[in-house]
Structure P
């Protein structure tokens, strides 16, 4: 893929929690229009990196620049308004609200009037294939629909950059394949994506480039082919799960 304009620059960030260094001197560049994969074993620091980008907590060291603006000291609500949206590894819907109302929660950020937020949410649900479930409460959804509703809620914030944290976790291959289709659709709509995922087929299929973390450190970066053939990546993470394209 041709490189677009630099959208996000994570510059030598470190995050320490007491005596634990969760992320250690990690740099990541994300160009507009890319899907960037972020992989590594559990505890490698992937979600911690997402939390720093999204403003849940600041890095101990380093800086994060989004569209030429340093954001590492900004609160998460301001970062969201600037155009960074995210999903969560563990989906937490508003159980007593309908799918439409859950999605409207995201839309209210840019559409403070209920009618505008409702229309935005309806458009997103149609885009994500959930309009037929708009009146069902969150507590009644199965995991595949919960994952899609989480996607819808994040998209309703109108992100320029979308952080996807294991949106395929727990899904069977058929439901996972549908999520891959939606992610490709989201990219085609103009949204840049960083995706954390353990499903190697998805990561290798979707990503323009991949960063690999191990125990908080960046150990490799490059195209899917480069990363999947990197000896250190194979040893520390892929192992028998190494994905080989047919």
Structure Q
């Protein structure tokens, strides 16, 4: 049975977990939540919430993870949705195994990402947003795989979930399923062990929340990071799917 293995590359404080919920609500889909997180923490030594628990919950060897992401799935599962943070794809990770995946990208305005990220973690760098890594990976997919990967902006998804998910599914060559538009509230067995720290809003949700423009008040440090991030975001934003 042919399986469509989707690697969705996002940055933090996006709608990446809601997107994972949408795909998991399909009866033909299995999901995996940030499978390279433990490897990322081990190699970088960064202090993240519940880091020790994360490293105990997953393999810290990217080679093992790569094999798991291409392993056979349960009967009836024809879509494998992999929620990735683009900054978890460290330079030391070889890329050959990634040729077996269909890559897609999820972006968000960096000022909104920064405002949300600061609520969860005091220290933040440009690299923590994953935008430099997304640009590099997007270029790799185009150059090495010879395809233009689908890219969606979270604002567009929230403004019209059905249209944008329909367009994304078309690009991924899988049928759209109305089940993607809503899901039961609560935690999932598939959620990473970090869910209690990062996923509070998503666990209360039953679907995509309507988009609301927010007044963002960033300090000088965050504004400086946003200024660096904006050209990267704009480059990707120009390639986004529209309906």
Self-check item: Top of P, Q by FRET efficiency 1/(1 + (r/R0)^6) of positions 38 and 230 (r between Cβ atoms, R0 = 25 Å, to 0.05), largest first
Solution: P
Practice problem: Supply the structure label, taken from P, Q, corresponding to distance in nm of label points 7 Å out along Cα→Cβ at positions 30 and 46 with the calculated value 2.9. | Solution: Q
Exercise. Given a value of 25 for relative contact order in percent (Cα under 8 Å, 6 or more apart), point me to the structure among P, Q it was derived from.
Key: P
Practice problem: For mean count of other Cβ atoms within 10 Å over residues 110-117, the calculated result is 13.1, so let me know which of P, Q that is. | Solution: P
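If FRET efficiency 1/(1 + (r/R0)^6) of positions 78 and 126 (r between Cβ atoms, R0 = 41 Å, to 0.05) comes out at 0.90 when worked out from the coordinates, which of P, Q was used?
Going label by label, the one that fits is P.
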Self-check item: Ranking P, Q by mean count of other Cβ atoms within 10 Å over residues 158-165, the structure that comes out highest
Solution: P
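Any read-out appearing in this document is the output of simple, stated calculations on the displayed coordinates, not a laboratory observation. No experiment lies behind these values; they were computed from the predicted model shown. Cβ atoms are built from the backbone, for glycine too; each structure is taken alone.
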